[in-house]
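Below you'll find the structures, each written out as C-alpha cells.
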Structure 1
Amino acid sequence: MDQPMQLRPIGTVRNETKERSPGQPWRETVARMKNQREAVSEIIIDAGLAGALEGIEEFSHIVVLYWAHRLPPEGRSTTRVHPLGSPDFPEVGAFATQSPARPNPILTTTVRLVGRQGNVLRVAGLDALDGSPVLDIKPYVPDYFKDIRLPDWMRRIGRQFED
C-alpha cells in the first residue's frame, strides 16, 4: 500500500459486559450469546457525526463494526482456531470463523435497533465489550443470495441458536 491506513472510532459501546471468560466450554459461550441477544447496549456516536445517523431509525437492524480493543497482541497472531474454542469443531483458519482472534481485530455484529436519541443508539444483541471503539455502522439489508454454502460445523453452531 502506498499510503498508511488510518481508522478513527466514530463512537463507543456502553454496556454491562466488562470482560469475556476465555476458555469457557462452548455450550456456556452459546448460552451467554443467547442471553446477549436481548441485552441492550448503547452506542454513543461522536456528537459531530450525529447528522450521519439521520434516517437510521427507519431500519429494524444495523450492522456494527467495532474494534476488539482488549484482545491481547498474541491473539492477533493466531491463524488457526477451533470455532468457539472447542475441539468439538475442526481447527480452521481464523478467517473462516467469527473469532475475535485475527490479525486486525475488526468485529461485526448485526443487532436490533431499539431506538435512537440524538447521537445515542440503543441496540439489542451487541456482543462487544464495554468501551469497545465503534468503527462504522451500516443499515442491515438482507442479502439476495440463494446459493449460500456453509460448512457442517457452522450449521451445528447455528442450530444452537434456534428457539
Structure 2
Amino acid sequence: MTETTLKGKRIEELQEIKLVGFRVLCPGDQYVSEIPKASNLLNNRLHELTHLKEPAIQIGAFVVENESDEEDGYWICVEVEEYGVIPEGMVSLTIPSQTYAVIRHCGTNFTIRDSYEELHQWIEENQHTRLTNKWHIEKFYSWSDLTEVDVELFDTIKPLK
C-alpha cells in the first residue's frame, strides 16, 4: 500500500515565472497518461534549453476555468531565467506574479486530487478566495515513478488586503 504524505499548508507569493516546455492538449481522461509522456520528453530534451534555473524541477501549469483556447490544456515545463531560442516543438509561457495557497503531496500521482480537495477545504476555512481563472502551478521534485511523486501544489488565491 502506498502512503500519501501531505506537508504543511501555507500562503506564498511568487514573482513572475518564465517557463519553457510542452503544452499537452487532449481529452480530459487522457491527461493522466499524456502528461507523463510529455514530462519524459522534456527531461530528455533539457540539453536543448538555455538559461535554466532549476533543471531538476519540472513545473506544470494550467488554468482551471480557462477563458480562451490559448489557456486550454496543461503545460509541463522548466523555469528559465530568460527566454533564449525556443527549441522546435516547445513553447514558452509566462506566469505573472500571483499569490498561492500551497500544499506538498508525496504519494501516487492518482491521489493528487485528494490533496487538492484538502487544500481547497483549507482555503475556504481560512476565508481565502480561489481564482480559478488564473494560472495554477505544480512543482514536481520527483515525477518519474507515478506511484511515488513529490509535488507542491500551488492553487491561485486572491491576496488578502
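Please treat every number below as a calculation from the coordinates, not as lab data. This is a predicted model, so every value here is computed, not measured. Cβ atoms are built from the backbone, for glycine too; each structure is taken alone.
Brief remarks on what is shown
- Origin of the value 3.6, where distance in nm of label points 7 Å out along Cα→Cβ at positions 136 and 152 was derived from one of 1, 2: 1
- Ranking 1, 2 by FRET efficiency 1/(1 + (r/R0)^6) of positions 48 and 96 (r between Cβ atoms, R0 = 25 Å, to 0.05), the structure that comes out highest: 2
- For relative contact order in percent (Cα under 8 Å, 6 or more apart) computed as 35, the structure of 1, 2 it came from: 1
- Comparison of 1, 2 - label where Rg/Rh (Cα atoms, Kirkwood Rh), for residues 8-103 alone is highest: 1
- Source structure (of 1, 2) for helix-only ellipticity at 222 nm (-39500 (n - 2.57) for each DSSP H run of 4 or more, over all residues; to 500), computed value -3500: 1
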